[in-house]
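Every number in this text was worked out from the coordinates using simple rules, so none of it is lab data. The structure displayed is predicted, hence computed values, not measured ones. Cβ atoms are built from the backbone, for glycine too; each structure is taken alone.
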Structure 1
Amino acid sequence: MEKVFFAVVGVRNFAKEHINFIKQLEEEGNIKLGAVVVEDKRKNFESRKELKREGIEIYDSFSELLEKGKKLIDVITLPTAIHTHAPMAIKAMESGYNVLLEKPPAPTIQELDKIIETEKRTKRFCSVGFHMIHSRTIRKLKEIILRGELGEIREISCKACWPRFKSYYTRNEWAGKTIYDGHIVLDGPMHNALAHYLNNMLYLLGPSMNESASLKTVKAEFYRAHTYIEAEDTSCLKAEAVNGAKVYFYVTHASERTRDPYMEIVGTKGRAFWEFSEKTKVVLNHGEVLEFDNQGVNPHLEVFRVTAQKQLGLIEELWSTPANSRPFVVAINGAYESAGKIVPVPRESVREFETEDGEYKTVLEGIDEIIDEAFEKKALFSDLGIKWATPSTEINVEDYKTFNPFFSR
């Protein structure tokens, strides 16, 4: 059986997960971990030793992989820092490799467009690690929508409360930054930890199975409760797709409780309800109810399976690409332009304390309930009369090509 050989850049944090995903799939026969880039030999001594024992090729740098890996590696995976995604993906494709690029694909639309241009010019492919697009439930929902069973989609909304401790923001140098080392990062919940769930909504509204919906307008608000970070930790967004559907998104890293992503879809012929556990319910107006789950299929693994299938020529189209990620990046860039600034929440509305487990936690008072109310009313926080909330400006993004946070229109 022909094999697809993957190389992973990195060995820590999410790179470790990439290595584990590939190893889980090796038993299926057509996927193999061929190489890993390990730059810090001292910090990663044990991991490096174990990988070498398993016969994995070790490269000391990304450049060395590009130079020496051509006869061994088919696909390079890039679970690297957000601001490195575009330059590394472009360099890999220009060097003759296909790429599996971790989400978010690029912090600015101009960087993403360079990735898309490089794919076309080099005849290489770039798969994007939006693993939830590979979910059985999301894809089944998309099929139901495309068949017209929900009718015309009027609105789609999602909310999530994922509190993050100080350790989350100190795990690397760019976490919680909007700009790092002169590069745009935009490391807030909407663009990183909860990016999948905004992308899911845009994907579900797309006109075909592997397309996402282009946007007409975006309006968003960004807030910061954590006192020691630069980026936002709480945000809300409403957008309108070119097909007229409304999109609503409410997320925070400063909640009292953890509440996983929850999505509702409203169509002219019915409604759909999706939970993070992937329990999905479709209620049609004529009384029929459909219920389904992910059938035990891990969407993280599907990312690698689908990438391998593309490499082997078994499928024509990848499921998650720079092209169908473009509306997501437009939404993010438009949201930052709309908000104009990240508003610090007044200290009297914030609690910061050490938990019983020794973690340092930040809570924005009342945000759990505020998100519930905003989700129910399909409103931005400033519409609710919240004392610290600041109104924003709606941005037209129909022909969006450049994002520059240092220049406002």
Structure 2
Amino acid sequence: MNLPRTAYISLWFPKPSETFVVSEAQTLHAAGLPLTVHSLYGPLKAGLAMQPEGLPVERLGLAAAPRIALAFFASLCTRPITTLSMLARVLASPGGGLEKYGENLLAFFCGVCLARRFKELGVEHVHAAWANGSATAAWCAAQLLGITFSFSSRAGDVHPPEGLLGFKLRQTSFALCESSFLVPHLRKYIPDTPEKVHLLYDVLTLPPAAQAEVPMRQPIRICAIGRFIETKGFQHLIEALALVRAHGVEAQVTLAGDGAWMRPLKALTERLNLGDAVRFVGFLPHSQVPALLLNSDILAMPSIRKPNGKSDGLPTVIIEALLHRVPVVASALAGIPDLVEDGVTGLLTPEGDAKAIAQAILRLADDREAAVAMAARGRDKARVMFAPERYAKKFFELLATRQSGQRAGE
């Protein structure tokens, strides 16, 4: 297959909480796609632990501000109508909140700058890791160069939708969804061409996962991993822990992460007299996550949805837990049921329901054999769903379709 030279755009790269983005780029590059990675923002110190070897990465960020400004004025001189019409469309497309609107505006200027770089590199196609700012930059660069672009959608990048989402879907060659619940959401924006939207599960380039022992002896060891934000629902896990202990079962929770909800979570822990049962271990580099999983009996992912629709998609940590054969309790939310089938590969609970979370934990603790069997089935399912070769094969098929369509339209 004649694969096009492709530029891959993300907001940050690499970012510790976005292992799936790194894995996506690594997989495509390793499978033979001529690929360079470009981030709109500068490097993150914490991201060094996720640095993919052998993958070319170029970053913009604050240091590139003079270059971005120069590229914009140059584009105004050489392509004034196209440049101004794109800027006008971005300015006239609010939605999704001030943060997403500002991100799209920044992405426009970054996209103009990247167009110059992509021309130097001979880029023939642009793929964005996200449907919001990354895809806006990809659209701008592709428009200026007369090439095609595509993007992946995750969860928070399309819930709530930003103002340009429908337009970008109409302009893109194809759009990927990491979870089945996103497919109808995106297709409603393009009723005439719904075939542009494809379900393609994320890929995880992980070493063979060691198998957790899961002794399920008291105290039951429960872990939860992620950013400390409202949508993770860790507050409901702490409430559930109190109910489990009130049931006479000794259990402890290890919370790995950091964020704005650190203080509220610690305050709730103290209010429920759980200071001896909840451990806050801070942010863990990705390389240390397996050790925590291997020393846990249960992974809990009690995600919730905010009123504006923002929520998790399919948290990567659920996949990682099942690959290590760790039983999972998670919310029946968004893309989670794609992998966690209630009573088959894990247990699902209604979002925000501490009592249901406690009952699920007690059910697993009471029957280790059934809990491990579910986790083993989840491991087998995850290995198929998130296999790198499956991802690359589908992506390359879509690229070939994009090239055929481009030739047909010329």
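Using distance in nm of label points 7 Å out along Cα→Cβ at positions 118 and 278 as the calculated read-out, with 3.1 as its value, let me know the right label among 1, 2. Walk me through the numbers before you get to the answer.
Working: 1: 3.1; 2: 4.6.
For distance in nm of label points 7 Å out along Cα→Cβ at positions 118 and 278, the value 3.1 is produced by structure 1.
Comparing structures 1, 2 by relative contact order in percent (Cα under 8 Å, 6 or more apart), which one has the largest value?
Details: 1: 18; 2: 14.
Biggest value here belongs to 1.
Can you spot which of 1, 2 the value 21.2, 64 was calculated from, given it is Rg and Dmax of the Cα atoms in Å?
Numbers: 1: 21.2, 64; 2: 22.2, 74.
This figure was derived from 1.
From 1, 2, which structure was helix-only ellipticity at 222 nm (-39500 (n - 2.57) for each DSSP H run of 4 or more, over all residues; to 500) = -14000 calculated on? Spell out each step's value before the answer.
Numbers: 1: -9000; 2: -14000.
Of the structures listed, the value fits 2.
Ranked by mean count of other Cβ atoms within 10 Å over residues 342-349, which of 1, 2 sits at the highest value?
2
Please state which of the structures 1, 2 yields 25.9 when mean count of other Cβ atoms within 10 Å over residues 126-133 is computed from it.
Corresponding structure: 1.
Out of 1, 2, which structure matches 17.5 when mean count of other Cβ atoms within 10 Å over residues 182-189 is calculated?
2
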